[in-house]
Every structure is written in structure tokens, then in C-alpha cells.
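The next part holds the structures, each set out as C-alpha cells.
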Structure P
Amino acid sequence: MSRLNGLWRRGARRCFAVLLMIAGGALPAAAWAATGCYKITGRTTSTTSGYYTDAGLVVGSWSGSTDSSGANAYPMTVNVNTPPFVPDGTLLGSGVSALYNLGANGVGSYSPEQVLFRCSADAAGTMYEYFATNGDSPHAGGTDISGASGIPGTYTSYYKGTISRVTNVTTGQYVTRYWQARALTGLDTDSQGWFLIKAKNFSQYRLELFQCSACSGGSSSGTGKWGQSQPMAYVAFKGGASGNLISSGLSVGADSNSQYSGWYGSWPGSINPYGNVIVRRAATCAVRNTTPTILFPTMTISRLQAGESVQRPITIQVECQSSAPSGLSSFVSGTAASQTALGILAAPGNAQSATSEGLTTSGTGVTYLLSDGYGSDPGVATGVGVALSRPGGGALNLLTNQYVTTGGAADGWDPVLNDATQTGSSSTTRTYTRNIMATFKAFRSTVTAGRYNATAQVIVRVQ
């Protein structure tokens, strides 16, 4: 749906009622108190207004689901290749974002506590979060391609070779062209007993892009930043009494191709690749083998605090395309745009532990891989971790997000063929082996005893 200006109609029926009350003088004033749901875009101090907001509540102006909504909420680089080197169905990119980042201003559109809607007590049971793909756009949620792709919940996208899927993380449901709903419960209330629908009450949403060269659809074979502004899915709100019901026409199972009641002003967010996703079409490499397990010997606290360490190699085998299939640029090892880089990805919990310890870089990377359960499990050693380096001693950082690219070493990327030796070839590929050194050591002066166990993943990706 493209953004259009809308007109609001309200007040006619109420004015008629006021005239009757003046003429008859018999109806109580309470009968005319505000009821239903109201969109909150600023502070109102009159307690008789449906737009009233208690002092201290977070409020602010917001536009809704415009075509630019959700900017930078799903930063990722996806590379479209060809089978069999990259099989159809391969996940090319994935990201999760909360509604806070899905508004018209993109990342940081809302504070989690920002009040978006206010509903009277008699609206209990009517307040829902609705979600659907962009059903009237053939390249952003209008064409279900699940049957051809074999991947449930997928839709054709703007770029040839890519298909999309949006998931409501809170409910686990794939977002489809047909409206689904989640009841909004456990809501905060204000001093007047009204329900407050805040940004934090809405779901998180995952955007995934898969390769499907055999899937029909897609109008562009281009590369670069996603060039179509149509959101892939929308988050809407419905609620209120019949006299003041927001998004009144939405219903579960209705087709978003034709039913868009409340759009765009009463829909707080959009799941949108525009300005978020970068598309590449380049020959690249794939990880074929790596050292499965590294065992470090037991070390005493005194030795670690004295600066001693123990080092073990990680051996990685990669296979790289030696010639570029039609439509792809040639393979280049590096960390610049369209080049191929390698990184070691820390799991989210391990990355968060390193961040909490201040073991960060100037980018998105971290400098140490800390143990599972670090800081929360009393049986886990603290003050120690594993640092990575090249055989010659140059430090390597760890990835925290494999889909954020072109940030180089600060994000945890290294040219894929650094320190690599060619070990084989075929008519279309070459095989290389490289080593990365893993060093177990203390990163601060105070160390506590305990166990260390962590898992990381070798990633090769076009930048």
C-alpha cells in the first residue's frame, strides 16, 4: 500500500446528542463521557477527554505505517548465487526487531513505554494487535510462493532469486496475506482506569530472505540497497466501542489485498526491507569443514593471573568458486562491498556477556568469546575467555551479527583467504585451508575458578 492522505470524520452524532440534552435537560452528563479507543499523539490534561494522559506518561507524535517505516530495523546483506553451489531454500538473511523500531522514523521510533492508544474500561476484550503481509503488492506480500519454494509462509519479493517470510516471534505464526490477531492483555492502566496500549505491548517480528532461483516473480536482477519502498508486512491495532472503534473493518481471515481499515495512521509499524537490506550477486566461498572441538588443559588461577595462556589452532576448509556463473560478479577475497570475508560468530548469549564486560570494538564485534552461563552460573569461571588471532599474531574479533557487513575487522570480518593455502581444485571451484589461533587467557586481573564451555560458528559471507 502506498501512503495516501486520509480524512477523519467525527463529531456529527455527538453534536446532535448535545442538542437533545439541552432541549430535554433529563439525561445525566455521565452519559456523554468519552468511551472507546483513542490514538495518543501528545499530552492532554482534560480528564474528560478520551485523549487524556497522566503526567509522567511517555507520549509523542507518531505517523503510522508509512512507506518509509522501519528504516534500519533489519540491516542485512544477502547474496544471491546459483545452485548447486548455493542450494535453493538457503537462508540468505534474517533479523528480528521489536515495534519500537518499526515506526515511521525507523529505529528508535518509539520508547517501549510510549502510549500509542488509550481505551476506556468498557473496551476490555476488544483490543487486538493485527498483522498481515502487504497483500496488494505482488512483490511485498501479495503472492504466496510456498508451494513452489517448499518453505511455508514465503512470498515473492522484488528481487529475482529471493523470497521473503515474516514471522510474529511472540505467537510463532507466519505472517500471511490474511489478517491474524493477538489479544492485547495485561495492559497498564491510568489514573482514570483506562487501558494504555504501549509500544512494548506489541510483538517482535522476524524478517527472513531465502534463495529460490526456481521461483517465479521478482522484477529486478539488480544489486545494492533494496530499491522498492513497499513494506512486506504491517502491524495494526484494532479496539474500542462501536462509537469509537479504531480499524473497525479488520477481522481475522480478511484479505489484506482489499481490507486495510485504519491504514496507515492507526497502524503503528511496518516490516520493511527498504533501506535495510543490501542485495549482492557475487561468486563466493562456502565452509566445507572445520575443527569440531578444541580442548584446553586445566589452568590454575595463579597462572592465569600471572599472564599465562594456552593456544590451540582452528583449522578451516573453504571451497571457493573459481569462475563466476552468469549474472554474478567474480569472487574476490576481502572485506569491501561484494568481496568475501570470514568470521567466527559468537552465540547471542556469549556476545552479550562479552558486551557486559566491556569487551567490545569500535564496530559490532567483541574481542573475547566468553563461556556459556558467564556471570549467571556460579560454576562458570569469570575473568577468562578465548581470544582469536591469525597465525602471525594479528588479533581477530568475533562476529555478533553475521548479516551486518562491510565493517571489516571491527565487526569481526577478515578476508576469507588470509593465511590460506590452496589444497585442491575442480573445474569450477578451488579448495583452501587456513588456521586461526584460539587462545585461552585472562582478560582482567581478577579470575574466579570454574568451568569454561562455549560454541561458535564459522561464517563465510559476501560483504
Structure Q
Amino acid sequence: MEQVTRRHHFWQLLVVSSLIFGMFFGSGNLIFPVHLGQMAGQNWITAALGFAVSGSLFPLLAILAVVVTKSDGLYDLAKPVGAKYAAVFLVLVHLTIGPFFGTPRTAATAYEMAAEPFLPKSWLTVGQVIFTAVFFALAYVLATHQNILVKIVGKYLNTAFLALLAVVFVVAFLNPMGGTTHTPTTAYQSGATVSGLLEGYNTIDAVALLALSVTFVHAVRGLGYHDKELTRLTAKAGTLSILLEILVYFGLVLLGTLSLGQVKLSANGGVALSQIVGHYFSNFGTAFLGVMVTLGVFTTALGLVTSFAQDFHKLFPKVSYLAWLRVTTVASFLVANAGLDNIIAWSLPVLMLLYPLSLALILVSLTVSKRPYAGLVYRTTIAVTAVPAVLDMLANAPAVVAGFGPVAAVLHAYHTYVPFASLGLGWLVPTGLAFVLSLAWGHFHLAAQRTTEGVQQ
């Protein structure tokens, strides 16, 4: 009986690990590591380590934050900071993972990998419009009429895609396109680990999973796990899933580095991966990979448009679910036609704002959410984090903003006097200090209050 129970628990552990991996791995997790490898060159290992932290560890902590606090959504998770802040943060996160960046990127990636390699240059613009229009029209239809085919694709795609990726790895590493001694780009010549960590921001996973992991939590509770068991299972399954993801990341980064022996530094990872697969498997391999990636990012897009419409309908109930669905699909279609390069470039300032705020929220949620003085720690930590987060956003904004006189002067002082600010991590020290000091104040205030109550009794 005990053996059967252990076997049952083991299979459930694998199921939950698969669920977490499926939530983590999307178009960004595929294309950014390859491009990172090309940019990092001979420093690919240290850059991959940084990417693994922000691309794997941070998202797992985001899921654990939702589990530990028993939140029923991002609004609940951020509410201890304040109801208005929670509403604003929810809107910003959903706009970022939704129609502004995350959802359009799925279609743009699919187009660059599945269609663009086979179209003449004169057809690229028209082809992109047609492809993205069909992509989001199908997403809209299936979001209003759930289709079993989507569930089948979602269920079996991870296994099929990982099998294909394993074949690419074996062939590429047995017959490499080049060596690993290529000169890194400027950002990766020193501080490659930090550059890799910031590149991992582009996956948007830590931010997205704060909003989307409630679905995962409900699924695990459906298996009969609650409270400490739920947290323990999530930690075990999450560890398994991120180990697999880190292995995949290192393979993709190495793939990108080796590719420089045959191709030039690409504009983005989608182009690089298509070139690599085309080198080994000709047009058939490129087409097959394009189809697989398209199916994968389509299921991601379907989940994102549905989640956006559902959450915005809850927040603004006077506007119907279908109306919000139309808003997000049309907006995503328009942004997708800006092209993958522009979407990535535009998203960076927003991610430099949201990542520090998300990581600060994860920190306080995992540590003080159940303490009497939690509200003080939440509000102080987030308020202090917001200042360097805004400055990091401005520093990565277009030159017309970052170079504007007063803004440039403030940024110069910020990068000069705040530790790690010049690296894009200026929030680390202020956030840490605010957290520790507010935690100490809350602890001593509570102790003094209890002492006073004891004397009065």
C-alpha cells in the first residue's frame, strides 16, 4: 500500500512539474537564450547563469508567493500594499504580458520563424499583416468557443517540442557550427552574469506568473493538496521543472555561441534559431520548427487573451468579457505588426520598472505576509523600490526621454551614487535596506506593544 502511495505521489509530482514547465516555457524562453549565446560569445557560461536566475528561479518564487499567501489572483497578492496600488499594478502587469508586449510577441515570433524565411522580401510586410490577422482571429474565435483541439495541442506539445529540441541539440553538438572563442559584444565583455540576468527580464516570466499562477494553484488543489502539502509539492515540482529549464537554457545559449562560426550576430533569437535549424535540416527543418513554435506560442497567446479579458472584466464589470477580448486581440494584432525587434526594444523600459516591483512583492509575500506588521513592511519596501524602478525605466527609455536635460542630470547622479545602478540593478540596495529596517521596526514595535499589554495586565 505504501509503495502504491509513493508511486501515486511520484506521478503527481511529474504532472505538477509538467504544469509548471508549461507555464514557464514560451516563445521568449526559446529565442532569448539563443541570442544571448551569440552576444556573450566566449563568456556564454557566466551569461547563462545570470539568465537562469531571472528566467527560472524568479518565476518559481513568484508561484511560491501565490501559494504561500493563498492569494486568489494578483490583486489579492498586492492588496496589502493598498487597494489602489493593487489595481494599478494589476493593470500594468496585464497590459505588459497582454496587448502591449507579451501577446503580440507570440505572433511576431511565430511569423519570423514559420513564414518569413519562405517569403520574398517584397512580401514581408503584407505577409506579416496576413499572418498576424489570421493568428489573432483564430485566438479570438477559440477564446469564445473553447475547442478540444487546443487542449490536445496544449497537452502533447511540450513533449513533442522538447523531443525536437533534443534532436537539434544532439545534431548540433556532435557537428558544431564553430567554437566558443568568439568575442563578446560590449555589454558581455565584463559583467556577463548581470547582462544575462537582465536579458532574462525579457522572458517576462516572473511578472507573468504573479498573474497567471492562480490557475496552476487551483489545478494542484484539485489533486487534493492544500496548505503545507501544496507548498511542499510546489517546491519539489518547481525544483524539477527549473532544473530541466536551466538545462534547456544552457543548451540554447551554447547553440547560439557555436552558431557564430557560420552566421553573423542576428537581429534577434528567432532569426538565429531559424538559421541554425536551416543549417542542419534545410528548409524542411526550418518549416517543421516554425510549425511547432507557432502551435506553442498560439496556445500561450490564447491563454493570455483569455486571462486579460477575464481579469479586466472583473476589474471593470460594466465592460463585457467579449468586449475586452476584442480590445486585447485587436491591440495585439496592431502591436505585432511593429515587428519582433521593435516589440523587444519597447518592452525593456517597462520591464525595468515592473521587475523590481514584482521581485519586491515576491520578497515580502514569501517572508512577512502572515505577520501582524506585514502591511508596514509591504508599503515601505514597495514605496522605496518604486523610486529606483522608475529611474531604471527612464534610463532605458528612448534617447529623447533619457537624454532630456533634467532627466539626464538625475540619472547621472543615480548611476554615480547608488550601488549597482549603472548595471541596471539600482533597486537592490534600497529595497534590501527598506525591507530590513521596516521588518526590524515592525518586530520591535510588536514586542514593545506586547510588553506594555503584559505590564497593564
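Suppose you compute mean count of other Cβ atoms within 10 Å over residues 105-112 for every structure in P, Q: which one lands on 17.1? Going through each structure in turn, the value belongs to P.
When mean count of other Cβ atoms within 10 Å over residues 281-288 is calculated for each of the structures P, Q, the largest result comes from P.
Comparison across structures P, Q (criterion: mean count of other Cβ atoms within 10 Å over residues 393-400) gives the highest value for P. When distance in nm of label points 7 Å out along Cα→Cβ at positions 265 and 353 is calculated for each of the structures P, Q, the largest result comes from P. When FRET efficiency 1/(1 + (r/R0)^6) of positions 129 and 313 (r between Cβ atoms, R0 = 35 Å, to 0.05) is computed for each of P, Q, which one produces 0.75? Corresponding structure: Q. For relative contact order in percent (Cα under 8 Å, 6 or more apart), the calculated result is 29, so let me know which of P, Q that is. This figure was derived from Q.
Here helix-only ellipticity at 222 nm (-39500 (n - 2.57) for each DSSP H run of 4 or more, over all residues; to 500) was derived from just one of the structures P, Q, and that gives -26500; the source is Q. Each of the structures P, Q was assessed by mean count of other Cβ atoms within 10 Å over residues 329-336; the largest value belongs to Q. Once volume of the Cα convex hull per residue in Å³ is computed for every structure in P, Q, the highest value turns out to be that of Q.
Read-outs: derived from the displayed coordinates by stated rules, not from any lab. All of these numbers come straight from a predicted model, not from anything done at the bench. Cβ atoms are built from the backbone, for glycine too; each structure is taken alone.
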